[in-house]
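FYI, it's all coordinate maths here, none of it is from the lab. Predicted, not measured: the structure shown is a model, and the values here were computed from it. Cβ atoms are built from the backbone, for glycine too; each structure is taken alone.
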Structure I
Amino acid sequence: MKVVATEKAPKALGPYSQGYIHNGILYSAGQIAINPATDAIEADTIEGQTEQVCKNLGEILKAAGTDFEHVLKTTCFVADMGDFAAFNEVYAKYFTSKPARSCVAVKTLPKNVLCEVELIAVVE
C-alpha cells in the first residue's frame with residue numbers, strides 16, 4: 001500500500017490519510033470545503049463548497065498520478081437534500097465520466113460543512 005499525501009489538499013482533521021493506493025486503486029478520504037492555502041472554510045453556499053471539495057479531490061487525484069476521468073465510484077454526503085440539484089451542477093463539471101455514485105443526506109458533517117465527497121479511482 002502507498003500513502004497519498006499532498007499539501008495542496010487539506011490536512012487530515014483526525015487519524016487518517018488523504019488517500020491510499022492499493023493494487024492500482026486509489027481510495028480517498030472524504031474531502032470537505034477547506035481551502036488548504038488558508039486552512040479555512042471560505043464558501044458558505046453549496047455551490048462554493050462543492051467547488052472547493054472537487055478542487056481538493058483533484059489535488060489528491062493528481063498526487064496519486066490519476067485524474068477525474070479514472071474515477072470509478074464516489075460517495076457523496078450532503079447536509080440538506082434540498083441542495084441536491086445545486087450540488088449536482090458543480091459535481092457534473094468535474095465528474096464528466098459519470099462514475100458510479102451514492103449520495104445521502106446526513107445530519108451533520110465535520111465543521112458543519114454542507115457536503116463531503118470521497119472517491120475510488122484507477123491509478124495507471
Structure II
Amino acid sequence: MKYVLMFASDPELDSAVPETRAQADLQRILEWHEANAAAVLEGGAALHPVETATTVRADDPGPVVVDGPFTEAKEVIGGFTLIDVPDLDAAIALARSWPLLDLPGNSVEIRPMFDDEELFAQ
C-alpha cells in the first residue's frame with residue numbers, strides 16, 4: 001500500500017538547533033532514505049521554509065492567491081516521502097524510525113494514498 005510520510009516540525013524550535021547539529025541531521029536523513037530504499041518510491045523532497053509559500057485558496061467569486069500558508073497550526077511540513085509498504089503497521093514502523101523524532105516538536109504524519117482503481121471506482 002502506498003503512503004505519504006509528511007515530516008513536520010515547529011519552526012521556532014528548528015531555529016534553536018545549532019548549525020552543526022542541522023548538518024549532522026541532514027546526513028542522518030540521507031542515511032535513513034538509503035537504508036529504506038526498498039520502501040521509498042519518491043524520497044527526500046525537502047521544502048523551502050514556510051515563509052516562501054504561496055497559497056491559492058477558494059474565495060468568492062474565485063480563487064485568490066496569497067503569500068504564505070496562513071494556517072492556524074504551529075507545525076509546518078518540511079518535506080515528504082512517498083512509500084510503498086505492505087500495510088499501516090509497516091508504515092508506522094518506518095515513520096517511527098525517522099531520525100529527527102529525537103528533536104522536540106517534530107512529527108511524521110502518515111497518509112494512505114488512493115490508488116487509481118480505488119479513486120476512480122467511487
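Given that FRET efficiency 1/(1 + (r/R0)^6) of positions 22 and 78 (r between Cβ atoms, R0 = 25 Å, to 0.05), derived from a single structure, equals 1.00, which label among I, II identifies that structure? Among I, II, the structure yielding 1.00 for FRET efficiency 1/(1 + (r/R0)^6) of positions 22 and 78 (r between Cβ atoms, R0 = 25 Å, to 0.05) is II.
Supply the structure label, taken from I, II, corresponding to distance in nm of label points 7 Å out along Cα→Cβ at positions 14 and 54 with the calculated value 2.0. Structure of origin is II.
Of the structures labelled I, II, which one yields 0.85 when FRET efficiency 1/(1 + (r/R0)^6) of positions 62 and 86 (r between Cβ atoms, R0 = 35 Å, to 0.05) is computed from its coordinates? Computing FRET efficiency 1/(1 + (r/R0)^6) of positions 62 and 86 (r between Cβ atoms, R0 = 35 Å, to 0.05) on every structure in I, II gives 0.85 only for I.
Structures I, II were compared on relative contact order in percent (Cα under 8 Å, 6 or more apart), and the highest value belongs to II.
A value of 35 was derived for percent of Cα pairs over 25 Å apart; which structure in I, II was it taken from? Before the final figure, lay out each step's value.
Details: I: 16; II: 35.
Here the read-out was taken from II.
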